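Values quoted throughout were computed directly from the atomic coordinates according to the rules given, and no laboratory measurement underlies them. The structure displayed is predicted, hence computed values, not measured ones. Cβ atoms are built from the backbone, for glycine too; each structure is taken alone.
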Structure P
Amino acid sequence: MIKLPQDIFNLDFKKIENLEGWGRQSMENLKYSINQRKNISLERLIYSLGIRHIGLENAKILSKYFKSFSNFINFSNEKNLDEILNIDGIGEAQLQSVKNFFDNKVNLNILKELQKILEVKNAVTKDINGLLNEKTFMVTGKLNGISRAEVKSLIEENSGSSVSTVSKKLDYLIIGDKPTKKKVDKAIELKITILNQSQFLEMLNVTG
């Protein structure tokens, strides 16, 4: 049923509904989840391709270089693939892996098929004069209607940065539902500003 990445977007949901252990509600949930995945950022798409040595940070760097999914696909036609070596954060190992990926015609066909199906968001160039310039943020707890990845993108698009630990270098701790108590207590101890989700979004709206 699923042999290639694009196949998951062309499933026969009626057949799935009739499978043992499945039903209409389970099928609808699956269908909804798959449709939600049709909207994806360029960096997430590059990362999800599973190119060896290309982690999320490398994918983010490449997405900023290519800017659009079309540019990424068309790069396979370029004679001088070595030019990506000039990108800060991309080394010989990453270059060779990208070359190997584009050398495989199956991969090129997959990209072209995904281009027909997906809504790929172009990379957003970071504004050095953004609203959150030189401010650091961290998220703890479950957010409502927005993923941590989306919050991180919002922060970076507005010149801020995300960190993974609570320390004196942290400016704001964003808390959602059921935040980690240890992180909240540490933030209070260090007198770090604590924001809920609404306050964080309001912060962007007010200063925007």
Structure Q
Amino acid sequence: MEATTTERRIAPRVDKRVSLKDGRELTIRNMRPNDFERSFDFFCELPEEDRRYLRADVTRREVVERRTTELDSGRVDRLVAVVEDEIVADGSLELQGHGWGDCIGEIRLMVARPYQHLGLGTLLARELYYLGMQHKLDRIVVRVMRPQSRAHRIMKRLGFKEEFLIPEHVRDQDGAWQDLIIMRCNLNDLWNEMESLVEASDWRWHR
């Protein structure tokens, strides 16, 4: 008998302290329903250029509120990085569902500008990897627009390979058509790349 969604997809608890390359410490944890205002502030404070290529208009309160109210849907796990009471990074693992996509997940990451280039994206990706393992996923996919060159480089460094490029397939938040790049990574390959990056750095991980 096939496992039900609720049997397989209860979000595991995440609550960990990490240290970045510059020595600053923060907490990576599950997003909570009461994170709505913190999450809305985080997205509104992102530079317009960073928001332009997001899938939804996160300056609309109802869009961000929907992200916090769908936490019990079983279709997505959301993590946030928090300094004191402020969200400084947001990550999600979206589950494809039953059938052909049952063992595939999609990750998305966004890090505030002051916390970029400090390894936070990799540490957040590592936690999303753990979630993928607990959900028994085999592969992870990432979708980026062509102008998101930095995100493209980061994902390649983590072991993702470009599988498809669909010309002028999606619109950005300004309404301009953009090429869509679909990247894919085997979960074991993703782990090996992340372990190499962490071991070569001076990050401290508090489990």
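Of the structures P, Q, report the one carrying the highest value of relative contact order in percent (Cα under 8 Å, 6 or more apart).
With respect to relative contact order in percent (Cα under 8 Å, 6 or more apart), the highest-scoring structure among P, Q is Q.
For Cα Rg over 2.2 N^0.38 Å, for residues 51-154 alone, which structure out of P, Q has the highest calculated value?
Structure P gives the largest value of Cα Rg over 2.2 N^0.38 Å, for residues 51-154 alone among P, Q.
Using distance in nm of label points 7 Å out along Cα→Cβ at positions 147 and 187, single out the structure from P, Q with the greatest value.
Q
Given that helix-only ellipticity at 222 nm (-39500 (n - 2.57) for each DSSP H run of 4 or more, over all residues; to 500), derived from a single structure, equals -8500, which label among P, Q identifies that structure?
Source structure for this number: Q.
Using the calculated result 55, 52, 30 for Cα extents along the principal axes in Å, pick out the matching structure from P, Q.
Checking each candidate, the match is P.
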